[in-house]
Structure I
Amino acid sequence: MSSFSDRILRWYQQHARALPWRGHSDSYAVWVSEIMLQQTRVETVVPYFESWMIQFPSIEALANTSEQMVLSAWEGLGYYSRARNLHKAARMVVLEFDGRLPQEIPQLRKLPGIGRYTAAAIASIAFHQDVATLDGNLRRIFARVFDISTPADSPPGEEILWGLAQENLPVGRAGDYNQALMDLGSSICVPKKPLCSYCPLNDLCLARSFPENRPVLKPKKPVPHKLKMAAVIIKNEMVLLAIHPSRGLLGGLWEFPSVAVEISTPRAMIDGIENEYQLKVQPVSYLEEIHHAYTHFTLAEIAWRCDLVENPMDERLKWVPLSELEQFPMGKVDRTIAERIQ
């Protein structure tokens with residue numbers, strides 16, 4: 001066992017976080033937690049995980065539910081492709097693996113939503129295999145401790161860091177080792193202002209005098225800004241919703257009929273909504289403007305209360321009772337509008 005792994009395991013023994021998926025006898029729980037933790041903070045995930053395991057306590061339960069139920073349970077957690085992939089993968093496990101999550105990494109990676117990192121995490125934590133993994137927290141730790149100047153988000157940098165993770169892996173303790181590094185990266189070796197004086201790896205760290213310069217990352221491209229307008233159409237205590245296509249951003253979620261525009265004028269919305277949905281509307285009053293940041297762009301969406309000029313014909317549209325809006329899964333922007341009109 002290397003000094004690196006010995007120190008991190010001794011630290012973990014004293015400081016491991018108590019999390020609902022740790023020590024769980026079901027590999028399904030580990031799988032769900034790892035999918036939820038992708039690009040999401042632990043504090044946010046915990047209540048979603050606990051609710052999810054009550055609603056879908058097994059792979060079979062998840063496989064047998066509808067995508068709309070899955071998206072409703074996931075609402076607010078973001079990155080909705082994770083939920084859709086988890087649902088598809090559960091159905092694959094039932095059909096191809098008799099309802100049991102496969103243990104081998106090549107089989108795990110065939111399931112939707114499971115890549116190199118997640119497969120290794122599941123294999124080490126749920127099935128006690130001697131495999132290292134590498135998420136953002138671990139990448140940052142190895143880049144700092146070993147002073148890696150190659151960009152960590154480049155293929156050569158990734159391979160260097162994966163190699164270091166595997167080299168320092170303690171045989172028979174991979175699950176604890178990987179989780180210890182995850183905890184260290186989220187509590188001490190944080191991106192900005194790391195708490196180096198509390199780190200068990202402090203005197204091993206080659207970048208301890210300049211930790212915020214590691215990891216080196218490739219320059220980020222400018223984040224584009226998008227502008228949308230939404231038509232909120234209410235008639236006889238019913239509101240008109242549109243469903244997103246099943247693939248892509250917010251796939252399978254519901255929204256108020258909306259359209260991307262260059263300028264936020266009522267005429268731009270009228271023309272855009274008619275072109276997109278063959279739906280003729282008449283703006284009545286401004287409701288609000290909502291701002292939201294996605295991974296690759298920022299959005300401003302302007303909602304208007306509108307009257308309907310002609311009845312809708314588009315199959316993507318559906319009249320929904322105002323009192324039942326909470327039953328229709330939505331992204332954060334549309335849920336804000338829904339709460340406003342309710």
Structure II
Amino acid sequence: MEVTQRALLDIMADPIPFAVPVYQRIYSWTADQCRELFADALQAAATGSGHFSGVILYEDAEGEDGPVRLIIDGQQRITTLALLLSALAGRMEGDGDACGAIRERLLLDGRCKLALNHLDGDTLPALVEGTPLPEDPSQRLIDNRDLFAGLMGGPAFDADALLEGLGRLEVIAIGLDGSDYPQYVFESLNSKGLRLATADLVRNFVWGRAGADGSQLYYSLWEPFEDRCASLPARFTPSIVIEAWLASLVPDRHLDSPAEAFGVFKELWAGHFGGSAEEALQALSAFAQRFAQDDVFRQQAVDEAERWLAGKPRDSISELRMFGD
């Protein structure tokens with residue numbers, strides 16, 4: 001493992017292209033987070049000091065076209081920076097040298113230097129390279145690039161100041177080699193601060209162990225699971241479905257907080273499923289199918305999961321009944 005403090009732009013300038021593994025979640029940063037990144041860069045330029053912008057966790061691997069840097073944690077930040085740089089290059093179109101330097105050093109190496117997953121993957125190159133958008137583009141990528149372009153549209157905008165500030169954004173870059181276990185590092189990095197969703201932890205855990213079958217399992221089992229969740233009302237997220245599934249497998253387990261759900265999954269992975277990614281995903285898929293199709297089952301499963309996550313024993317006397325309210 002190699003840990004260094006680096007400027008984000010220096011990481012973007014590395015000759016090795018970045019790629020987001022197929023199992024990673026889609027690009028999801030909102031306008032608020034984009035505005036914050038933009039403001040951080042301008043503030044760094046105004047103060048002349050560096051600004052810490054988080055952690056980038058990656059693993060160097062061999063891709064079909066040569067070396068590739070797989071982003072295990074930090075894809076949202078790097079993707080947003082690529083959108084911002086794309087908008088900035090467009091704003092500086094009249095300055096051929098500056099515009100060319102951004103595109104050729106940071107965004108392109110014959111093609112887009114950042115490959116997203118299959119749901120976002122065709123949109124980003126189109127935005128960066130200026131080619132036609134795909135038939136079904138990723139709207140969030142488009143909206144956020146347009147947001148950056150709008151923030152640069154005023155007469156008082158200083159492109160050079162923004163570029164200087166972007167150069168002052170720093171991260172802790174953690175590069176893993178074959179002797180490191182990416183999932184353990186990922187969990188450790190995210191064990192403090194904002195809790196990751198259960199679905200994110202489960203997905204990364206499974207594909208950290210799926211080996212050569214990872215892509216096939218993703219398309220045959222995980223992607224249909226997410227599609228089923230997407231067909232439900234918005235409150236039924238993949239994490240809620242997974243937590244309801246776990247509650248159905250160990251209903252007598254009492255959790256102290258929802259953060260413990262992932263630990264239960266890891267125990268079941270090793271014991272109940274024997275470490276088999278395919279068996280675990282098949283069981284989750286079957287549960288999700290019934291959850292999506294049976295309204296009565298879904299309500300019962302959600303009620304049980306809420307009790308389970310709150311650490312309440314099954315069939316316990318409620319506080320209302322206990323105190324006669």
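Assorted remarks:
- When helix-only ellipticity at 222 nm (-39500 (n - 2.57) for each DSSP H run of 4 or more, over all residues; to 500) is computed for each of I, II, the one that comes out at -15000 is II.
- Taking mean projected area of the Cα convex hull in nm², for residues 12-131 alone as the criterion, the top structure among I, II is II, with the largest value.
- When distance in nm of label points 7 Å out along Cα→Cβ at positions 4 and 204 is computed across structures I, II, the figure 2.2 traces back to II.
- When relative contact order in percent (Cα under 8 Å, 6 or more apart) is calculated for each of I, II, the greatest value falls to II.
- For Cα extents along the principal axes in Å computed as 73, 48, 32, the structure of I, II it came from: I
Laboratory data are not the source of any read-out in this text; all were calculated from the coordinates shown. This one's a predicted model, so the numbers in the text were calculated from it and none came from an experiment. Cβ atoms are built from the backbone, for glycine too; each structure is taken alone.
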